[in-house]
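Several structures are given next for inspection.
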Structure P
Amino acid sequence: MNVVITGGNRGIGLALVKQYKAKGATVYATCRNSCDELNSSGVKVITGVDVSQPDTLADSLAELADVKIDLLINNAGVLGKETLDDWEPHTIDYQFRVNAMGPLLVTQTLLPSMADNSKIAMITSRMGSMTDNTSGGYYGYRMSKAALNAAGVSLANDLKPEGIAVGLFHPGFVQTEMVNGSGDIDADTSAERLVARIDEMTLDSAGRFIHSNGDELPW
């Protein structure tokens, strides 16, 4: 099985890389800059991939043109912490480009390489849920993840006739550098749960918003 994981150099992405490598998959990890742990993991590392840059994305992913991809995991993401009284337009714009546009552009670019009966997983967040938002704040992150959810549902509908299942998965509140180590579970536990949820996904269950613990989340 050929697996492509964006943002594979740290946090959840790196944990997913290790999980799929352990399962015997051929893993292609993309990132802007690699790290020692990723370089020594035994997977194929593709650096210089910046999902926020549509003009260079196709060239940076050219190495994957001849790979038949069984699973694409759009994991790369960024987190801002804007409040109503403290935010800047460019930080929100950047989160949209990375968190929402990036996964859509990566998917469009790699679509010709997707194998029959393949899967695409969008690593999103329950912070993109309208129903679940009871605390406000985090304007760029919430807005960009809601946009990603909308894109993921459209992709699920558009690609279902092609036999490609697309799902949206919340990893949980994970102890990563992005949240300064706070969180309820570690990255390895989150990755293990995400692998199980992705394995369970079928064309019939595509387009749903699923917590890594198996719960279905409200939009």
Structure Q
Amino acid sequence: MSFDYEALVLFLALFALYSPVAALSSYLPYVRPFSHPQQLRMAAGLAVNVVVFVLLAIWVGEPLLELLGLSTAALTATGGIALILAAVPLMRGSGDPVPADTTHVAPATPRSVLFTPLTFPLTVGGTTFAFGVAAAADVGSVTGRLWLSLAAVAYALVTGLTLYLSGHVERRISPAAAAILDRVAGILLTSIAVVLLVNGFTDLVRAAW
């Protein structure tokens, strides 16, 4: 089987797991507080974070997990916990409340949400890492990993573009519609978080047995 075919399979697997349409709606509550230039920087930052994450999985994923004593199941469960903490307030309509006195409150920055939850676990997680590790094991050679690295870059560009487009969508909806979408996004995110948490703990129990 050719290396370019393996790279294509990895890209399609990551793309299907990511689901850009669902991800776009999930990003909306987090891009809303920021200006267009900040959203553009967030999109670029997300693409960089994603490509670094997947490249780590491809090139050093297996020995890194062994060194840290971690598993992809543990990463998945951790992502579920982190996402629940961020999603439940959105679902209840109480996400990111604005304090009455803002004179001594530092404004939010893109960095405050870029890594968690935008990069991890909304965009990448334990399953993403597992895909990279498994693909690298299949190709074996350096040439094969270089092809997989191209797939990682392509996938990262898709995620950055999706986040950038979510900013365009956010600017074109009314405050009332935005509030409704926040609730819908909260329900969607909580559902994703529960799936991640259950899958992660199920895999951990299976591994223990």
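Where a number appears in this text, it was derived from the coordinates with a stated rule and is not lab data. In this text the structure is predicted, and so the values were computed from the model without any measurement. Cβ atoms are built from the backbone, for glycine too; each structure is taken alone.
Comparing P, Q, where is mean count of other Cβ atoms within 10 Å over residues 39-46 highest?
Values: P: 15.2; Q: 20.2.
Checked P, Q; max of mean count of other Cβ atoms within 10 Å over residues 39-46 sits with Q.
Where does the value 0.94 come from, among P, Q, when Cα Rg over 2.2 N^0.38 Å is the thing being computed?
Working: P: 0.94; Q: 1.07.
Label of the source structure: P.
For Rg and Dmax of the Cα atoms in Å, for residues 55-118 alone, the calculated result is 17.1, 50, so let me know which of P, Q that is. It would help to have the intermediate numbers written out before the result.
Details: P: 15.2, 49; Q: 17.1, 50.
Source structure for this number: Q.
Which structure, out of P, Q, was helix-only ellipticity at 222 nm (-39500 (n - 2.57) for each DSSP H run of 4 or more, over all residues; to 500) calculated from, if the result is -10000?
Numbers: P: -10000; Q: -26500.
It traces back to P.
Quick check: 48 is what I get for relative contact order in percent (Cα under 8 Å, 6 or more apart), calculated from one of P, Q. Which structure matches? Numbers along the way, then the final one.
Numbers: P: 19; Q: 48.
The value was obtained from structure Q.
Suppose distance in nm of label points 7 Å out along Cα→Cβ at positions 31 and 63 works out to 1.3; of P, Q, which structure was it derived from?
P
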